[in-house]
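Only the coordinates and a few stated rules stand behind these numbers; no lab work does. Because the structure is a prediction, the values reported are computed rather than measured. Cβ atoms are built from the backbone, for glycine too; each structure is taken alone.
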Structure I
Amino acid sequence: MRSITIHDAADDCPHHGATEDGFQESALFVWHDARAGVGGFWRIGQEPVIGQLSSCFGVFTTDGARFRSNVTGVPMATADRGETHMGWGTALRADLDTLAITADFADLQASLRFEDFFPRYAFSELVGSPARTEHHKAHFEVAGSMRGHVTIAGRRIAVDALGYRDRSWGVRTWGTLRATRWWPSVFGPDLSAHCVAVVDESFHGAFGYVMRDGIPYTMQDIDVVAGLDYDALSPRSATAQFTFNDGERGTLHHRPGDGVGMHVRGYTAVESIGTVTWGDRVGMSNFEIATNPTGGRKPPVVAFGANFTDGLSRR
């Protein structure tokens, strides 16, 4: 097996001592329990030097219940960031040393814990793409499971889900991304895949990896295609074809369940969460899509396949 840098447990916790205004640290968790009919997403990004944070949290059920909380560039309190946790007020907290998430809103409560399926491999090395900035070097992503419970509109649901998480920290410049297709697919401890296709003002390309039976493989010849609804934002379907492992072919098919709309620092994306198939395997899928070729910063007028309404709502 090829040698890849592994981040240690300390890198899961907040990184202190930054002095540059553009320093940003983020933690992202996404999960989907198809059997229980519930899924969720949370990304928190903190900019401690300038004292601001952005957070997008959402949960949905297959019978149409939705909850969302999205803020961007709001003041960050001292208690929002500690030695081992990141959060937003009393509503959201991630204890990163234990990968435990708690949410406490009037219409949504959650207590969840993530468990990794494989080590914290350095993402740029895992996908075979050179790290173009220090921010890209300080980045890892891991497939796993999410267990616990959520209560939405008074209904308590036990969660035993497949999931994915993403950690990064460093100086980040907002406003340069023009298109993103970010797609983790998790089938179980023995198989997961991730592909990303991105257009930035200074770079564009597609890269990814397959993790099979604990062995990482780099994707090659990646072709990611999304079928969009007429809101030009919500995917009705997505397909990725690629090669790996000296020519072996793979094909992923995404089927949306519901979505969470994220708007952070002018970047708008739909987190389309549902199921993915690869041959006869069925897993958890998060197809994040952003399409912004002209660099606009306004939130969308409408989204058919994702929730952009804060608070409790119905699909």
Structure II
Amino acid sequence: MEQCRAVFPKLQFELKIIKTTGDKLQTASLAKAASLPKGLFTKELESALLKHKADLAVHSLKDLPVELPAGLSLGAVGKRADVRDVLIYRSAKWLEEEAENAAAIEWTPGQRQRRGFAPKLRLNDLPPSATVATSSVRRKTQLLHLRPDLKLVELRGNVPTRLQRLAERAEFDAIILAAAGLDRLHFSISQSGELSGDAVPDGLLATKLEVDEMLPAVGQGAIGIEIRADDERMAAVCQRLNHYQTFQAVTAERAFLKEMGGGCHSSFAAHADVVGESLRLKALAEIDGKIQRAEARRPIQDAVELGRFVAAQLKGS
């Protein structure tokens, strides 16, 4: 909204908040994605567009299905935020200082071995049989191929709720969240690894996982603006708001996902970035119980062809 008003100071923009099905299903398991309706976080916004009750619909792009309803199009994509995932866990030092509280906790198997962890913890540093909470099928797939000994459990709810559960209960040793989601809530990670911000419980540490360690979801870290396909006025607005490099990157990712036949909550992962004059796409899929990876480059304008090519590579592996 701030960017819209900054770019178009003479236009009036009204913010309309619409609660989606996904917002209402915070307790539903994404592991059962096949039984969930498509457009979990987008359907109601798209309905408002089609009924001319809204002119622009703003989405977290990783939640936007690759096939849009007839009459709608992706008008713009904002400059991408941090695409990485973040491993969040309790601080051993803080638990030592709060020994009285720590003694009352019924620890998980991993925490019985290490009551909290030192900063800069990585996935390979987790103790055997540690419990990690995530509802993402993509994250679960990659975690179990990296560390098949880990116990994975479901975790739903908004970000503050998830952090509170990690801090106050001993159900799990760590959780994984998207860096972009933390950034949008103005949470930060200090150089010493401490997670801070409003509503962040004391004693939590965080480590950003590099892309090669945990490949992101398609569209992760990007905000997309959906419009009516025949709305020339909003198309002109979107042209000014669009970040071309990010748009081409997510176009390649979404073309890959569409070709693979996957949805927003599938195990497929892909990340495209601009390297010089080229677009590089890295992708991952679980095929016959094994993780398969593919990577390719194309001129930046050939984003769709790049996505299709990488999908074909994986299908043929």
Structure III
Amino acid sequence: MSQIRPLAPELAAVARTELNEVETDIASKIIELRRWIEEQPYLTARTDDQFLVGFLRFCKYNMDDAKKRIDYYYTYKTTAGDLLKSRRIDDKVFGICRAGIFATLPKPVGPGGPRIHFTRMGQIDTSLYTAKDIFRFIMFRSEIEANTDDNWIISGVLEIIDFSKIPYALLRQFEANLFKKMAAFLEYGVPTNLVGTHIVNASMDAQIILNLVRLVMKQRELLHIHSTLESLQKAIGKEYLPVEYGGNNGTYEEAMANFEQQLNDFSNYFDEDEKYGVDETLRQIEPTVGTAANKTPPTPVSPPSPKCKSSFNIWNLLSS
């Protein structure tokens, strides 16, 4: 019997129809993946049921793909020291949490639908936080969601980004190599799908650039640019927006408080996380992802399959 959270009926239906989940097979699949991890001398990874089932679901129970993703996940975290620094929660992580930049909204888009993230770019104080600090915060949030949020894993995430008062000093920090590192982990590491990005309050200059980028996107329907708040409300559904944007899906203050509590709850988890990773001196085959020598996880030579709903994410967009 596997030790995982029971799913709401709507999410269970999505897992069955879209992710190939067979309830009676879950325990054996987890055991198979755990056994593989334990047999790899170079890999030290978490093996609890809830963590592993997230990767299995994301990979639609393709065992080879799940193995590659877990390998990539820990190889990246081991080699990208310049981005991640310590995995322990520190004052900067709490500071970003309290700054009102990010909100994970309590109601997904329907009981079986994607989680909603809201980002206010104008709240980023570049005198306090760098682009690397912001990315590191997103990594912490992703790891917490991988352990706690079944909507996020099974149905994906919808990103809403308010571009008003965006600090251009922050944008100047996003040089190509940094984007590549960020996009690599968000694309091949975290076990969720980005199902759409909605941008509101972009300046005219930003709208022109975003529309040009959309013209060359393969999945241009996933990027939505709204010139007004009313347009965003109509597209998303007013009830799914935070109170500050005319909705009733919680307030930013509530979201900040909830996530701060999660950070406190996961403090020991992240302290323990320091011991997980890869030791390339013990790897007996060529790695499918970055090596400890170059410190930069490139696009894998044999990458995991693209995300099942979309391979597009906002970081790829901004680095185009």
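Where is distance in nm of label points 7 Å out along Cα→Cβ at positions 140 and 172 largest, in which of I, II, III?
On the way: I: 1.8; II: 1.1; III: 2.7.
Evaluating distance in nm of label points 7 Å out along Cα→Cβ at positions 140 and 172 on every structure, the highest lands on III.
Could you tell me which structure in I, II, III was used to calculate helix-only ellipticity at 222 nm (-39500 (n - 2.57) for each DSSP H run of 4 or more, over all residues; to 500) as -14000?
Considering all the candidates, the number was obtained from III.
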